[in-house]
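In what follows, structures are represented as structure tokens.
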Structure I
């Protein structure tokens, strides 16, 4: 299993999306087990997203979890989460911000 870091922005977004503690734990477990799962989001520098079922809602009414994994022993960074009903995808501005963030992470962590 890979180490997973819940960033401050992720925790804030999880609270705003109404994620319960057990749902957050399920997201961490899912991504720690398969950090290269989900779909790579184009234009983000390698950020991934996956659907996570909400409590009693299934995947269609659940959440989209967004994270970055630089490979190897580098931890997974949970970046944000949003309710699937809130929006289907990130804006171009949000993608550009993530690309800048991933470049900074790669440089500081020595990732590819």
Structure II
């Protein structure tokens, strides 16, 4: 993956998500927000061995599992660091979570 910035809009079930990805040689920063760009809960993962290590920077009331899975999956794929922040207007259901994961990972693995 080349360094630089990439933006993707994901529309799913009457919701619109803006995904900003900032690529570096050793990792990535991802911001996911609904309707307008906002910073929210934040996690960071580093893949330095067989299992990624994750730390919470800004705690979340919900969606922690989704953010943790996404951050760890990306850091493992890149063999580096992944910082993820997200702001959602309401909780994500299972199908929306799967769709976001699928779309974001598809963008990264291409």
To test your reading of the models, identify which of I, II gives -9500 for helix-only ellipticity at 222 nm (-39500 (n - 2.57) for each DSSP H run of 4 or more, over all residues; to 500) when calculated. II
Using the calculated result 0.45 for FRET efficiency 1/(1 + (r/R0)^6) of positions 16 and 72 (r between Cβ atoms, R0 = 25 Å, to 0.05), pick out the matching structure from I, II. II
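Computed from the coordinates by the stated procedures, all read-outs in this text should not be read as laboratory data. Given the structure is predicted, the values throughout are model-derived calculations rather than measurements. Cβ atoms are built from the backbone, for glycine too; each structure is taken alone.
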